[in-house]
Structure P
Amino acid sequence: MAIQKTYTMIKPDGVRNGHIGEIVNRFERAGLTIEQMRLEMVTPEQAKANYAEHEGKPFYEGLIAYVTSGPVVKMVVSGEGAVSKVRSLMGSTNPAEAAPGTIRGDFGLSMDENVIHGSDSTESAEREIGVFFG
């Protein structure tokens with residue numbers, strides 16, 4: 001498997017509930033490298049660019065409001081098979097279906113507050129890194 005870069009973001013609920021250190025630690029224990037990390041707000045423009053494929057769906061406006069509601073931790077993570085490794089560490093999008101030991105399984109509260117976002121492909125990662133890190 002090749003060395004990849006991916007984008008991941010600890011969402012406002014993950015920051016608010018004090019899970020930053022544990023999540024970063026899980027990435028590092030899995031052999032991933034944090035190349036860039038910033039604690040900052042997501043701008044409405046960044047949120048709309050990141051979630052453009054959901055525009056027009058019933059949950060879209062709430063998603064934009066939520067992700068811009070508080071500080072997040074934006075990260076560029078690299079390593080062998082980084083995209084799939086981060087996805088595996090995150091667990092299912094729905095915390096109720098996420099396995100114990102995954103980030104969402106351990107810390108997720110609901111579909112709306114599921115702690116973390118991660119790119120779903122190398123193409124998405126490249127686009128999202130551009131959106132959030134320029």
Structure Q
Amino acid sequence: MCQKTYIMLKPDAVRNKHIGEIVNRFERAGLTIERMELANVTPEQAAANYAEHAGKPFYDGLISYITSGPVVKLIVSGPDAVAICRKLMGVTNPLDAAPGTIRGDFGLTMDENVIHGSDSPASAEREIGIFFA
């Protein structure tokens with residue numbers, strides 16, 4: 001079954017020029033890049049995407065960071081795309097991410113962890129709607 005997921009290369013990935021290497025990892029895994037755009041996340045998009053974190057101590061910093069510079073938005077597809085992308089990304093905290101994963105290789109801190117990816121097909125559908133409306 002072909003599945004679509006949403007991936008965002010965060011401002012630190014763009015700023016540190018990791019776009020090509022990261023996108024290449026998805027392609028080498030056999031996934032298809034259906035759409036890719038360099039853009040700035042609006043405060044409204046950020047609030048919609050991170051709504052479940054509203055009111056948490058890190059929320060304002062997260063919104064400020066994700067809107068601080070350009071990101072690369074992607075729609076990635078393939079069999080089990082969500083699970084494959086999550087495996088390639090590694091765990092959220094780069095300090096705990098395995099070497100060879102995107103966050104393990106490029107992430108610096110929990111606050112600058114290079115990449116966002118949908119955690120389920122339902123989240124992917126919602127996030128694609130937010131960023132590619």
(message) If distance in nm of label points 7 Å out along Cα→Cβ at positions 38 and 94 is calculated from each of P, Q, which structure is the one that comes out at 2.0?
(response) Q
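Which of the displayed structures (P, Q) returns the greatest value of distance in nm of label points 7 Å out along Cα→Cβ at positions 46 and 110 on calculation?
P
Values in this text are rule-based calculations from the coordinates and carry no lab data. All figures in this text were calculated on a predicted structure; none of them were measured in a lab. Cβ atoms are built from the backbone, for glycine too; each structure is taken alone.
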